Every structure is written in C-alpha cells, then in structure tokens.
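J.: Pasting the structures in now, so scroll down.
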Structure P
C-alpha cells in the first residue's frame, strides 16, 4: 500500500465531506439573501447581523464556513468578511451564473435518497414529480443564466434560416419546458412569433404561467400539460427541447412525435448536456457533476416511464444521433457547444 496515495485520497475525502455540508450552507445563504447583503460591503459577524436581521452566532459559523471554502473572503486584521467582485458575480448578482441554485438542486434531490436506495434493489424509477420543489425551482434558476446568455444571441442564429422565421413570425413548440424560461426568452425576443410550452409536470406549468404573466408575454405563450410524445399541434416551424431528452423513458417516441409535428421545412433545436462518447473522457469534474444529477434525477425519471430507454445525462452524441435517424430525420449537425451543453440542429 502506498501511504502517500492514502493520504492523498483522504485529502479528497475531506474536501468532498466538507462540500456536502457546505452545500446546505450555500442554500441557507441563498434563501436568506446573505450573499446579496455581503455584496454591499465588508462586515464583521455583528455588523452583518445588523445588516441582515439574523442571529450573530449563526452568522459567525456561516461566514467562517464560507470563507474556509473560498466562497467568502476574510480579513484577519479587521475580522471582517466580504465578497470579491468575482464571488459577488457568481453568488449574488441576478445576472450572474447563480451558482447557489445548483446547490438548491442538489439539496433538493438528496431528499429522495431513501427512494433511490430502494430503487437500486427493485429497479423501479423515481419520477420527476416525486422530487422536492427545490429541484424544479433550482433547475430553472440554475439553467436560466446560460439560456439568457446563449439561446437568442448564439444558438438560434446558428440554425439555418430559423432566426429569420422567428423575426417574421413563426410557430414554436417548446417541449419539456419546465418553468418555461426558454419559452419566455423566445417570446420576448421575437414578438411576432407564438410559443406553446408543454411539460408533463403540472406544477411546473402552473409556475410557468405566472412567469409569463409577470414577463408580459402571456398573449404570445400558450401552455399545455403534456408529454413529449403527446404535445399538441402541427406544422411547427421550430420545436425545441432543452436539457430534457435524456430524461425520457421513450426518447425515440418523442423524436417520432417531433418529426410529425414539424412543418416540412421545420427545425428541431435540441440542447443536451455536454458529454464525450467515451466513458473515460467523461471522468472529470463536469462529468462528475452530471453523473450525480443523472443518478438522482435523469435516470430514475426515465426508468419511471415506459419506453425502455435510460440514456442518462452523459449519453453523448452517438445515441442522440441514432435516435434522430431512427425517427426519420435526415439532417443532423452540432451547431454550437459550451462547457456544459451541446446544441444540435435536426431537420427532416
């Protein structure tokens, strides 16, 4: 046994174990607005208590935990804690990456651990709607910044002729839309177009309706509780799916239905998690993040549905391409990618 390697592994354990509890601490900070409050300027725990209305003793542990993890900065000369510009952007800025939302998802799906443990023995699924509400709200909040940054400015222009259609006025089906952030972004950017947002999860669609009303686009976005295999409408100029095909038990059935719902010259915009085709190329920090989410959310949801598929969040391009070909699509290309997503243009 190499004791140096043992020590190295124990070091990894300490980092991971500390991250488990710290995830909960990030969520507490998110719920209480602590990051936004700390972004106002440096503060000792006592000063921070006055600023936030929270109890100093709890704040002391929270601030020290966050500083130990590099999420908050500490000045030993003054005893004050603060956020750097970069920390504030990632943790407190509504236009930033909104990293606390990712921890909200994790804390939410960990509540289903006992169900998943039993599923390992039975092979049963754990459906999306069986999870805590933090999962739904957290997913929308975490993915939103990426969609805001990429969907209208980059992904749609990468599609052949789609931006022009949307500008002139097109019919769009946003399938598996969740809280419909993507639907609202398209409706806001292309006011002559109409969007039908669908999801099988009625609670998410209910929240999506509220968001549409608040955004002032309720007249251009319709909502439907439906699966990817049953959403209504035909002759769509554009069908979109964002980070959801791999969650489905019957992605082939969904692909067939998209093919039937598209106009002859329509486009399927499919956005999936970034993944390499070889397992060894996914064994990295991003892959680890996705495999954890896939273990608790994506794969169990697929196994809860009929269809026989369970692609998981790291399926890679190969299986997605084969599904499109089996569904009758003849044109398939990768048109964009980020460190977290791959964007496909699929056409009849």
Structure Q
C-alpha cells in the first residue's frame, strides 16, 4: 500500500489522517467514492494508521507489531464487514455479532477499527442496530463505512458520521498516470474514452483497457456499424453472451448520449472519442429514436440490477426485439 502509486490519493489521505495525528479523529467516517478510484487502498491505509502504535507521522510506520499484524491480514482488532456470499444484503446478525466484539477490550491495547464495505447493503434492521453503537461508541473504537457515491443510506446513519467524498482525479492527470505507470499502447483518445466510460476512475479504466476487454468493446462497436444500418439487432445478439449484456448496455447508452451531443453541436463533450464514425451514424437518427433506444436499454439495466430471479436471457432478447420495433417506428 504505497500512496506514491496513486498520487491523487495523497491529499485525501492527508486530510483524513490529520485528525488522527491531532487525536481528534471522528469515531465514524463515511466515505463515498466512484468505484475504481483507489478507495480500498485509501481505506486500508487509514485503518492501518489508526491501528499503528506510532503517533508521530501521517503514514503508518509499517514496523511496529500492530502494523506487522495488519500487513499479514491477521490483526485481532480489525474487522471487515461485507455481505456474505450469495446474499444481497448485510444482515442484522452480522451487526449484532460485531457489536458484541467492539465492546470488548482491544487485544493489542490500542484502537479497534471496523470497516463496513458497501454499507448501503445493510438492511434497515441492521442499520438501526449499528446506529445504537454509533450513538454510544466504545472508547478507542473507529468505524469506517464506505459505498459508492450514488448509494442510498439511512439519513440517521449519515447524521452520525463524518462524510467524505473521494474525488476522482482530473482527466489529464489520469491519462498521465496511465501512461507513466503502465505499459499501454493506446492513443490519448482511447485512454480518455476508457476513463470517461469509467467516470474517470483510473483503476476501473485500467481494467477496461486490459487487451481482451478493450478488444471486446472494439468488436462490439464494429458490429454496431454493421447491424445498425440493417436494423438487425438479433445479429448483434450473436456476438456476445447474455451475461455480458450489462457492460454492453453501458457502452451503447454512452454512444447514444454522444449522438445527442453531436446533434446539439457539443461534440467536444463526447465520451467515445475513438468511435467518431459510429457516433456520427447514430446522430443521423431522430431525437425521438435516440431517446427511445436509450430509455429502453437503460430500463433493461435497472431490471438486471434490481430484480432477482428474472431470466436474464429473456430480458436481453426483449431489448433486441424492442430495439428493432423502435428503429422501424421512427
């Protein structure tokens, strides 16, 4: 865990650890982030610093016994809570089990740290159980709650925490970081596209730029250039497995959004800077056709993310069928 590897995290880390150094750290910290912006690295480093037995520096010493236990993933006063496998939420039993532990004496004689990942996944009962602990926190016990910036959490939890939003770096800084730290052979337009598709989160963009993944996107765009003039979305369906559809929805909606920008003569704001030909093709559609397609695909994404047990393949097939209906209607 080196901040030098993620330069955009240096200032947030300094801001959050200053209170630790001055012995006035808030007992409950809520961190919201854009996924892939280095959030796990930042939070682990904060937790390490809270557990470190040194009190003279911003970063952990990495040498004391507590730091050694943390680095070995074996610290007895460090708890990480996340939804259990095959479960969509963090249940009340997990929080109750945690509450019984945090009131016990620290095994290392120092601080205790509890990190609740994807905190918005807590059920209402679990959140209310945690609320009681946050209202009367045990001595030398620190809570870190984290989740994505668009997650929903109970206002009562918000009110008991110090909230902090982890900003993503500027586009130019992220492009420079990708060039400097990774052996990438992409153009600036491709790097910018990957970042913009990832809400400018550098680590998510880096994952998208992995050769196999980036090639999948290129093939998807190439197939669109062929299938769109023919209005043959079923042909497009043959080019990828339905399990990959969520990602394709994001890619296609970004292209449709770019087409609207192109029609409004604000092309400098487009996301898919490496797919100008495809964006121009979509921009020949009417406003009504573009927005109808966008709404259709976005609705499918919401269904796939929020409704359990639905036949995913059936949803995908319906989207392609309805896309052809929309294309024939305008």
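What follows is calculated from the coordinates using simple rules that are stated; it is not laboratory data. All values derive from a computational prediction rather than experimental measurement. Cβ atoms are built from the backbone, for glycine too; each structure is taken alone.
J.: When mean projected area of the Cα convex hull in nm², for residues 23-222 alone is computed for each of P, Q, which one produces 13.6?
T.: Comparing all candidates, it corresponds to Q.
J.: Comparing mean projected area of the Cα convex hull in nm², for residues 151-262 alone across P, Q, which structure shows the greatest value?
T.: Comparing P, Q by mean projected area of the Cα convex hull in nm², for residues 151-262 alone, the maximum is at Q.
J.: Of the structures labelled P, Q, which one yields -14500 when helix-only ellipticity at 222 nm (-39500 (n - 2.57) for each DSSP H run of 4 or more, over all residues; to 500) is computed from its coordinates?
T.: P
J.: Once FRET efficiency 1/(1 + (r/R0)^6) of positions 111 and 279 (r between Cβ atoms, R0 = 30 Å, to 0.05) is calculated for every structure in P, Q, which label goes with the largest value?
T.: P
J.: So if we calculate mean count of other Cβ atoms within 10 Å over residues 183-190 for every structure here (P, Q), which label has the highest result?
T.: Top value of mean count of other Cβ atoms within 10 Å over residues 183-190 goes to structure P.
J.: Another one. Work out the source of 0.80 here, i.e. which of P, Q gives that when FRET efficiency 1/(1 + (r/R0)^6) of positions 15 and 191 (r between Cβ atoms, R0 = 35 Å, to 0.05) is computed.
T.: Clearly, the read-out refers to Q.
J.: When mean count of other Cβ atoms within 10 Å over residues 135-142 is compared over structures P, Q, which one is greatest?
T.: Looking at the calculated values, the largest one is P.
J.: Quick one: semi-axes √(5λ) of the Cα gyration tensor in Å came out at 38, 25, 18 when computed from one of P, Q, so which one is it?
T.: Going through each structure in turn, the value belongs to P.
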